[in-house]
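I've put the structures underneath this note.
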Structure 1
C-alpha cells in the first residue's frame, strides 16, 4: 500500500470505535483519525486530570461514552448504539510496576475486559474488523538480545506481560470461534516502547524526566543499561491504521510488530539525548542496581510490517526523543496550546510519510 494512504478506511467505513480514547495513545489516535476526516467514537474511563486528553481539552470533541470495559452490559449497549464496522482496542492497564501493585486488576482489565470486547465484536453483525494493541513484552525474553519476530514464543514474567500473553491467547481462541465467519477479522499489533508529547504516566522514563526538568529537581533513573525499542507514538499508530486498512482490503494478515528500524537505545542514551535537548540542570542519579522486575534488553523485528504494509518508522529513536522533549518544552516553558502542538506534530509527521 502507499504510505500514508488509508483508502479503505476512508471509503464508507463509518465510525471507528477507539476503546481507551482518553489514554495517551488513544488521544493521539483520535486526533490522527480526525486529520484524515474519519468519524471516530470513543469509549473509555474518564480521563486523568494530567492526561493529554485533559490538557488538550478533548472532552466532548467526539462522540464518546465513559464506562469500564469490564461492564459487559454497558459495553454491549454502546456497541449496538454506535454500530462500528471497525474497533481499535487500546483500553488496558499498561504499566509494568503498577501491575506488581495490583496484579488482579491488571488481569481483570487486560484479559477479562478484552474478552468482553471480543465477545461483543463476535456477536455484532455490523462489526468486521477489530485490532487489538498488545505489547512487545509478550515475547519470551531470555536476554540474548535477539530481535523478536511474530512467530517467536510468548511468555510473560511480570503481571503486565503475563496478562498480555493471556490476552493473546484469548485472541487466538476468538479467531477459532469466528473462523467460519469470513467477514470477521481479529488483528494483533505488538508495538515497542511508545513515547511522545503528553504522556505523563508514573514510572515512565520521558514523563519522569520531564517532571524533573520542569522544576530542576533531581531524578533517579532505574536500569540505565536496559535497552528498549523506543518509538514516537505516531509511528505505531500509523502502523495500526495501515493494518486495519489492509484488512478492509481483504488481507488475511493477522499479527504484526511495529518498532524502530535500528537497534534499541539504552535508557542512559535516551536520558542523555533528552537532557541535552532540554538543556536541563537536573541532577541525574543512575541506580546501577538493575531491578529484576523488568527485562534488561528488548529488540523488535518489524520487517514483516515493512514488507506487507510498506510501513516504516518516520522518526529514528533519537528523533523520537527530541520530538517528545520539544513538545513538552513548548507546552510547559513557552505556553504553546496543546491541541495546536499535537496538530503541528501530526502535520509534520504526515509530510514526512508522504515524502
Structure 2
C-alpha cells in the first residue's frame, strides 16, 4: 500500500500530544500488547469485532428513510477476535480521556456502564439506535455545535486539491457515488482520523442543486490483528461483512469497491469527537449506549449471545475493571516511552 509521508509525519506529531491520540493511532501496537497483558482473555469466545474500538469511533449517518442513526462508524480493522478485546479497549479509551480531563467518570463506573449496556443488548438480541422519536438525549449530542453545517463545509472546502492524479477506478467510483451523472467535482486531500492517517484518501466536493455534497474514497487493508499474530495476510478486509451481519440500520451510501471504501460525508454523517462528548450531561448513559452498540456488532456472529453470556457468567465481578486498568497502564507507559524517543 502506498503511504503518504506528510500524513505520517502529522500522525506521529499528534501521537506525541496525548495517550488517547496514541491509542487511536496505534492499533497495531495494541494487537501486540493485548495477548501479553491480558492472556487470560485471549481464549474467550471469538466474534467478528471492531478491534480498534474507542469512544471516538461512534458517529451518525442517514438511513434509506432519511432517519438519523447512531453507532460505530469505522470498521477499518474489523477482524475475528476474542470479544473482550472490544470491551476492554473501549473502557481504556474512556479512561485515557478521563486522564486528559475530557471525561469525568472513574474507571469502575466506566466499566460498569459499558458492560451493563453490552449484557442488556446481548440478552435482548440488540437494537440499533435510530434517533427519531427515541433517544432525544443522544440526538442532542449528535447534533452539537461542533457538527454545525457552516463550520463543517468551510473546513472541508479549505483542503487543497490532490497533487497527484486520482486512480482511475477511484475516480469512477466517486463519480458513480454522486446523486446524478455528470456532476463536476474537485478532489481534495483531507487529513482525517489517526489510525488510517497516512493511507491514501480522496474526497470529492461538488455543488449540487443549491448546496455542497461530498463523497470520499479511503484505502483499506487487512486488520493489523493479522499482522500482529504472524498470520499470512491473504484475507481481504472484512469491512463489508461486519456491516452486513451486525444488528444495524445501514448507511445506503457506504460501498466497498475492491480495497476502497466509498462513503458520503456530511455534518450529520461523520464521527462524533471528544469535544462534543465532554459536554454530555450523563456520560455514563452514553457509555452504556456504547456498550449496547458493541453488542449489536458482536451479535452478527452466529450464536454469539449464547457463548458470550455463558462465558461472562464465569468471570469474576471485577474482570473488566482489572483488564482495562492493566491495559491503560501498559498503553500509557508505551506512550511515554514512544514520546520520549520521538522528541529526542
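No value in this document is a laboratory result; all are computed from the given coordinates. Keep in mind it's a predicted model, so treat the numbers as computed, not measured. Cβ atoms are built from the backbone, for glycine too; each structure is taken alone.
Numbers at a glance
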read-out: Structures 1, 2, by relative contact order in percent (Cα under 8 Å, 6 or more apart): label with the highest value; value: 2
read-out: Which entry (1, 2) yields the derived value -12000 for helix-only ellipticity at 222 nm (-39500 (n - 2.57) for each DSSP H run of 4 or more, over all residues; to 500); value: 1
read-out: Entry that produces 1.05 once Rg/Rh (Cα atoms, Kirkwood Rh), for residues 179-330 alone is calculated, selected from 1, 2; value: 1
read-out: Among 1, 2, which structure scores highest (criterion: mean count of other Cβ atoms within 10 Å over residues 83-90); value: 2
read-out: Structure from which 13.0, 37 was derived, Rg and Dmax of the Cα atoms in Å, for residues 59-122 alone, options 1, 2; value: 1
read-out: Among 1, 2, which structure scores highest (criterion: distance in nm of label points 7 Å out along Cα→Cβ at positions 91 and 219); value: 2
